[in-house]
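In the part that follows, the structures are each spelled out as structure tokens.
What follows draws every value from the coordinates through simple rules; no lab data is involved. These figures come from a predicted structure and were not determined experimentally. Cβ atoms are built from the backbone, for glycine too; each structure is taken alone.
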Structure P
Amino acid sequence: MRTHARFTCTVVLVTASLLGAAGCAEHDSGGDRAAAAPRTVRPVAGCGADSWTDPAELAPDRKAARCDKGAPAARPLAKRRKITVATGTLSAEYVAPLQVAVAKGEFAKEGLDVDLKVLPTPDALPLLAKGDVDAQWAAPEAAVMNGINGGFDIKWVAGNFSPDPTSKSGLWVRLKDGESADHVEMAGRKLGTMIGKGSVIAYPMDTSLKKHGGGLDRISFQQLGSADVLTALQNGGVDSAWLLDPIWRKVDGDKRYAFLGGQPVGEPLGGLLFGPTLLNKDPDAGVAFLRAYIRTVNTYFAGDYKSDPGFVTELAKLMKTDEATLRSTPSMRMDWEIRKGTTDRLQEAYADSGVSKGAPVPEARAVDRAMYSEAVGHKL
């Protein structure tokens, strides 16, 4: 109960900070980009019919949108911009496209000087809302939705990834005597996570927990740093944990642990959040940022990128992780698009766990697909 109280307090404080900053942040009323002057969307060479998919398509075997390698081509801004992007970690594989884009000069080709700054999500959100950071590599977590509900101009503008069907990134539990992976009693256990009940993993986690006698309202949470989640699971500090690629490989095959389920295949749950600067004050820079990100995916992460040994070596160095462990997990399906209804499903989980504030945020206030559509030349 004390852990739950600490987490609830954190959500309330972050939300209060967001709402307080909203009073002094400059942004368009309601953050409605549709009300602004329409932007010209032109066809983009190398980005044809496959560069866009219907957001309503949720099939697990859906093919992710793709342009040709090297597309969309850079369109350098007339004046260089410095862009600061907050991210909770630089060691997770889902952050790799941003690191590669910096290392390969893809952002620089657009006239952008991009700085990746490691900040915990609760610390970064008020800075994003005030314009002190320009973007956040995170997710539409409960604190984000609560902030939007309070009038903040923050939107989810691009996805990040969905797992390979063979991936075991997700909920892992340390088995008790007599338990097997087929039946684990999760009620009453303590779960280690970077965010807590307000994280987007609440949605798939709740699904997995309910299959094993649990549920978000029947377990306690221990909020931990990204480097501490696995350690806490192994040393008994927590009973279960949400382990990302490639960290889960550290316990895979060990009969003391069981995998209970992960993120829905084909549905990204996070990615890029833009604040008022890139949404409204400088949308040209926002589109340029997305163009570089999408080009990086098409050039370096289009398919099974781990089939290239040299590239895996590069990734391991950028991520500062063990190369053998990185090779041991399947390639992620990097995906810049956002599925229809994801924020609705997330908010249902937040409501179930008691961390949402106010009425559900309509998707139109939380999601903006216009910028990545413009980057690939698709008219909405």
Structure Q
Amino acid sequence: MAITPQEKLRLRKIIAELKEQKALHTEFVSVYVPKDYDLVKIIQHLQEELGTASNIKSSVTRKNVQMALEKMIVHLRQYGRTPANGIAAFSGNVAATEGKVDVRAWSIEPPMPLNTRIYRCDKNFVTDILEDMMMIHLVYGLVVLDKRDATIALLRGKTMQILQKTHSEVPGKFKAGGQSAARFARLREGALKDHFKKICDYMKDQFLPLGNNLKGIIIGGPGVTINDFLNHEYLTGELQRKILGTKDLSYTEEFGLQELLDKSEDLLSEEEVAMEKKVMLSFFTMLRETPNKITYGEKETLRALEMNAVSVLILSESLPDEMVLKLDEQAQAGGSTVKIISIETREGVQLKEMGGIAAMLRFEIGN
């Protein structure tokens, strides 16, 4: 599944808070519980670590580690069972002065499934896994093919996951003895069609269940083969609409996927920018043609939110995280759509200069 901008903000908030904390000794506890893992076993392991902590030589460190583990055990017990995506939990004495006590615990059910189990005691909380998730908010389908092979994969952030491989029964270019050239050509053409149909079936099976989380599909392979594949209309309209572009490749399988990724940076970056530009273009068009159906600036937009007049709330990523999260909750409670816009585009900079908050309205509101 893809990470929404709102989930990304919540992640960024907890990561920032955790990274602010610094332990005087190796005494901060970080625990990552994978999805489907028995939470009872994690708690048992922490209880064992609690016993082992009594061997720590430094009395201050020993006390702080024990308090962190006790806090973690109590905190995890409140869950009862492991949530669908697992848990990332953290605890420790965050008092900045030696001898002071301020033991806190944090936890989050991550927006993507955890597959890694971690228990670590360190001077800093382990946040790199959550930081990686922040980068994985766009999901793309990748397909590399030629007349003999095809590989289907998914790209999440910088991580590529191979979903399916297939091999065709297309015979080589030289016919077997005793066959006429025409018959051999027909056999070859029929096998190629079967190969293409099989690729399409696999694409449907792997990509369509992703729904709106699939941002686009990029297809790579020899140019002539890609054209044959696309021109025969084997793909359904839904998949056709998802195709961002094609790339001429020299390889297939894993080498081909890497080559496709290297050659597709332009398509991937343009797609993310295009989504934001589309939202802002709609807003600026309404500003020009129906100015009474939009608001911008904090005061006017908050007033429109309170009147439940907002259809689409547009927030700049430059706003404070707390403010964005609060406005997001308020908007969604009123049935509004929320779009979070970066400041990496000209339109995003314009939004920032307009106060960082704007809205397209369901109906006009008076002064």
Structure R
Amino acid sequence: MTHFYRFLVLLGAFIGIQACSDKYQTYSKRYTFRTDTGVPDYSNLDHWAAHPWKKDPADSIPAPLRKEERDTIADVFFIHPTTFTDKEDVAKANATIDDPYVNAKTDYSTILLQASAFNQYGRVFAPRYRQVHIGNFYSADTVAASRALALAYQDVRTAFLYYLEHYNNGRPILLAAHSQGALHTIWLLKEFFEGKPLQNQLVAAYAVGWPLQLKALSSIPICATPEQIGCVCSWRTFKTGYLTPGVTKENARGDSVLVTNPISWTTDNTFVGRTRNKGAILTKFNKIFPTPADAQISNGVLFTQKPTFPWSFLYKTNNYHIGDINLYYINVRENVAMRVHAFQQRKQILNED
């Protein structure tokens, strides 16, 4: 466990999700709301990390992109990854909904640096939820870990139902998520979209940083072309040739994991060079780092050669999980726009018929 937390701290130097804890401590003073029951109340805007009716980091746009066309054609339901990671809290199964430090870290890391990638053509809704502590994913007590995950998903599910009832009004939906959030997204797709009327409102889902098993979904396909709609994009990023023990076990079991290349937006194993990568957003949110990483699908993951950005020679890890979205930020942003426009064109054609 000690090695794992050291690994997290190193990764944090890359996009800032774990770095600069004092910054989050300072920001945490802004979060003064408390709950009597401990259960999230999604009629309360404080219980949303991002919401169209309030100003939040998901509204942010990198400075070089602020003149781009914008609209609110669709809705984005974003489920954030694990930000409940302090090893002092490892004995706790789930975060509380009103933890000021966790909420500050959530908003000024993943909501700013990941959810913002989806805001060009969508209103961003991102619920706070009683996320599981990261230690649950490595715990030998699988029963307790499953119970903690079930509680986290219960909150995500409740938030999504509240969103549907109060805000959606038949609008196109994009699901977007990373890591723990991607797992919850896959469950949402299974429960609310597959074979149900809501599937017709799905522009696409970006369930990134979690293995999308072939057997997980039956009628919602992996995205295999840049303009495809009603599909799921998924990838996990590692240095070329490196596989974690978990991925090695997946391959040994013969698990079929679906992967979309976030540069070409295809599912073949063609190598796509870094020159086609439009740019990364790292800790300096208002600076785009061009051509940071290439991409090639292999062994159920996405391989890239070592990313290039200032001081990247100090970056020694082979696991780029925390940069899954950020390394391809501009490509993701442009692809969201492409799929939203494709959805609108299909809707127009259907209306004309």
Figure out for me which of the structures P, Q, R the number 64, 50, 34 belongs to, where Cα extents along the principal axes in Å was derived from the coordinates.
-> P
FRET efficiency 1/(1 + (r/R0)^6) of positions 73 and 345 (r between Cβ atoms, R0 = 41 Å, to 0.05) - structure with the largest value, from P, Q, R | R
Name the one structure among P, Q, R that relative contact order in percent (Cα under 8 Å, 6 or more apart) of 17 was derived from.
-> R
When distance in nm of label points 7 Å out along Cα→Cβ at positions 49 and 337 is calculated for each of the structures P, Q, R, which structure yields the highest value?
-> Q
Consider the structures P, Q, R: one of them gives 4.2 for distance in nm of label points 7 Å out along Cα→Cβ at positions 153 and 289 as calculated from the coordinates. Say which.
-> Q
